[in-house]
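For reference, the structures are reproduced in the following blocks.
Since every read-out is calculated from the coordinates, none of them should be taken as a lab result. This is a predicted model, so every value here is computed, not measured. Cβ atoms are built from the backbone, for glycine too; each structure is taken alone.
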Structure P
Amino acid sequence: MMRVLTTLYYYRPHYSGLTVYTERLARALARRGHQVTVLTSRYDPSLPLCESQDGVEIRRLPVALRLSKGVVMPSVAYWGPHLARQHDIVHVHVPQLDAAPLAIWSRLLGKPVVMTYHSNLRLPSSLINWLASHASHLADSLTASAANVVVANTHDYAASTPTLRRHMGKLVVVPPPVDMPPIEPAELARLRERLRVRRGEQIIGMAARLASEKGAEILALAMPAVLARYPRARVVYVGQYLDVMGEEAYARRLAPLIAALGDRWTFLGTLSEAEKAAFFALCDVTVLPSLNSTESFGMVQVESMICGTPVVASDLPGVREPTLATGMGLRIPAGDAPRLAEAILSVLDHPGRYRKDSAQIARWFSSERAAEQYEEIFLSLLRQR
C-alpha cells in the first residue's frame, strides 16, 4: 500500500475536466488498496473541512480570497508540508500556484513528486488576470523543475507546450481516466421524454461548462447551415451554464446567439453519470469546438465514443488525439463555424462511417488502466529512493 497525497485547487462537487480526472484516478487508486488524500480548497463554505468519499480522504482548506479563477489558501503553507511528511508520494495537479512551493518542500523532505499538467492557463484580459497568468506560468515551470516525473495526456500536447517541452526527459504520457456506466434503457427513455425528442430529429450534443475557451458560439454560428439541410436538428447542451465562475461576461455575449436559435438549442445543466451516458447515447453526434490550448484533451470525446456516438472536435494539439486514434469522428480548424457545420453534416449524412469498437475504446481509456500506469510511476520512484 502506498500513501498518496493529491493536491489541486478544486475537487468535487466542483465540476471540470480536471476535477473529474482527479476524482476518477483517486477512486481507482483507492480501489487498488492505496491510501489517497486530496488536499484542496473549501471554495464553498458549506462544504465540510474533512470527509471521506469512496475510500478517498478529502481535506479542504479555507479560502482567504479569490484571484480570477484561482483561490488563495494561506493555511496550505502549513498543511502542505505537514501532510507531505505523512505520505509516500506527492501528486500535484497544475495549473495551481501552490503546487510550486509544495513540490519544493516535498523534495526537501525526501518525498517523490509527480506533476500532472492538465492545460495552459488563459484568462480574460485585465491587469489582475495578466499578473495571475504570469504567476501561474512561473509556478508551473518551478513545479515541473522540482518534480521527479511530469505526466501529460498526450505527446502531441506536450510538444506544443513550452513548459512541457523543457522537461521532455522526464515526461510520461498517461491517457486520461474515462469511465462511463452502462446505458440504461429506462434512463434513456426518461431523457427522451424530458427533452420531448420526436422521431426524425437529429440531436447534436455538447458537454462542457459554459466557458469562453469551449467555443459554444462556434456551434451556435454553425447551426443555421446545419438546419438548412436538417431542419429538425437541435443542440442539447449538458454542463454548468449558469453562474460559471469567471464566465459571466461571456454568457452575456453568447445569449443573443442562443436566443436566435429558439427551441433548436436546449440547456440541460449538470447530469448524473447515468444520465450522461443516456445523453451521449441519445445524440447523433457530439462536438467539442474548443478554441485554444486551455483544452488539452477533452475527456467528453471519449465518453461520447464509449456510448457509441461520433465526435467532431477542434484540430488542436491533444484535442485531436481521440478522433485520430479511434477514427470515430472528424477534426475542424478551431474557431471555424462553416467547417464545423460541414463536419456535423458529414457525420449526420454517413453515421456508419464513424462507428467504431466502443468496448475497445473503453478499455484503453479506463480509470483502472490509468491507475495502473500511475501506480507503476509511483512504485518506480519509491524504488529509486
Structure Q
Amino acid sequence: MEKVKISPGKLRGLRRLADEEGRFRMMAIDQRGSLKRMIKKATGREATYEDLAQVKKLIVKVLSPYSSATLIDPTYGFPNAAKYIPPEVGLLLAAEETGYLPAGTGEKERKSRLLEGWGVEKIKRAGADGVKLLLYYRDDASPEVVEHQRRIARQVGEECRAYDLPYVLELVSYPFKEDEAKAEDYEKNPEAAKNFARRKPEIVFSYVKEFAKPEYHVDILKVEFPADLKFCKEYADGAFDGIKRDPVYDLSEVEDFVREVTRLAKVPWVILSAGVGIEEFLEEVEIASRGGASGFLCGRALWKYCVDFYPDVEAVEEWLMTSGVENFQRLYAASAQAKPFFETEAFGSFSNLELTDKGPDWYKLYPGFGSA
C-alpha cells in the first residue's frame, strides 16, 4: 500500500487524543446550555457561572484520568479545571458558541456559531491537542442554512490545517419538519417520532458523506448513532426508558447502518452519546465498535446523574468516584473491538504513515506558524 502522508501536528495530536491502543476513549464536558438546565432542575434556581465551573471541575478531577482525552469548553470549564487534566490525557477545546440561531422556514432550522473572541489560534496557544466544532446539520434544510453550516465547517478545517491541529467535527441532526418528532415525544406523536427514527440512517449517511470530503480537512468525525435503538425491534419494548414503541428496524439492519457509516467516513469516526442514558449508549458503543468506529466521545451518558446531587459537592464527588468510574470502565469494555485510528481506511496501518515532505529539507518545507 502506498505510504500515507500526514503532517507532524496532525499525527502527534491524533496520538495524544487516542489511548496507547490507538482507540479514542474520550470524555466530553463542554456542555453549557444543557448543563445549566440540569443544574436548575437540581437546585430549583438559575445556574450561575460558579455553579457550572464547580460541576465541571469535579467531573474533570474524578473522570478525566480515565479518558484518553478530555473535551472541554473555554468559558466555564478550561480556566477552572485545566490543572485537573492529567498530563498524559489529551486535550480537546471546543470552538463553537453554545446553542444555535433559529433559522429557515418557521425558524425551526439551526445555525451554529463560532465563539466570539476565540478560535483555532488561541486553542493552539492554550496547549490543546485538537479542536472540536459542533455542527447541527440537515442536508434537506434551507439552502442558505446548509451553506452557512458548510462554510463554518470549512473555515475551522482550514484553520486547523494552517495551525496543524487535529479537527474533530461533531455532527448532530434534529427534527424540524412538521411530520417529525424526537423519540421522547413518542407518546404524544408516535407517527412523527417513527418518521424521524426511520429517516435517521439516511440523515447520518448524508452528513458523513458530505463532511468526509477533503475540502473540510476533518480528522475525526464525531457522529450520532445511525439509528435510534428505542425503535429497534430488539429494544422497542421499553428497554431503555420503559416506553414501548413500534419498531422501524431490526438489529441486523442497524448493524448494516453502522458499517455504511464506516464505508462513507473514510477518516476515523467516533460515536457521541447525544444525551441518551448509559445503558443505551453502552449498546450503541458495542455495535458501533464492531462496525468500524474508532471509539467514543461521551458526555452526559457518562456523568449526568452526578448533577442530581448538586449543590452537595461531596455527594457529587462520591457518585463520580463510584458510578461515574464504573460507567467509564463499562465503556472501555464495550469499545474493546473499536478500530485503532491508524488501521482505518484513511491510514491502513501505523507503519504506513510518514511525515509530509520527509527528507533533508523537511524543516524548511514545514509551514510556519499559522500558514497554510
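Looking at structures P, Q, which one was P(r) over Cα pairs in 5 Å bins from 0, in percent, for residues 28-227 alone calculated from, given that it came out as 1, 6, 11, 13, 16, 16, 13, 9, 7, 5, 2, 1, 0?
On the way: P: 1, 6, 11, 13, 16, 16, 13, 9, 7, 5, 2, 1, 0; Q: 1, 7, 14, 16, 18, 17, 14, 9, 3, 1.
It was calculated from structure P.
12.5 is what came out when mean count of other Cβ atoms within 10 Å over residues 196-203 was calculated for one structure; which of P, Q is it?
Values: P: 12.5; Q: 20.1.
Derived from P, not from the others.
I have 2.7 for distance in nm of label points 7 Å out along Cα→Cβ at positions 92 and 276, calculated from one of the structures P, Q. Which structure is it? Numbers along the way, then the final one.
Numbers: P: 2.7; Q: 1.7.
The correct label is P.
As an exercise: P(r) over Cα pairs in 10 Å bins from 0, in percent, for residues 60-179 alone, calculated from one structure in P, Q, equals 13, 41, 35, 10, 0. Which structure is it? Before the final figure, lay out each step's value.
On the way: P: 13, 41, 35, 10, 0; Q: 13, 40, 29, 15, 3.
It must be structure P, since only it matches.
Taking FRET efficiency 1/(1 + (r/R0)^6) of positions 252 and 316 (r between Cβ atoms, R0 = 41 Å, to 0.05) for each of P, Q, which is largest?
With respect to FRET efficiency 1/(1 + (r/R0)^6) of positions 252 and 316 (r between Cβ atoms, R0 = 41 Å, to 0.05), the highest-scoring structure among P, Q is P.
A value of 0.15 was computed for FRET efficiency 1/(1 + (r/R0)^6) of positions 140 and 220 (r between Cβ atoms, R0 = 25 Å, to 0.05); which of P, Q is the source structure?
Numbers: P: 0.15; Q: 0.50.
This value belongs to structure P.
Between structures P, Q, where is relative contact order in percent (Cα under 8 Å, 6 or more apart) highest? Don't skip to the answer; put the middle values down first.
On the way: P: 15; Q: 19.
Between P, Q, the highest calculated value is found for Q.
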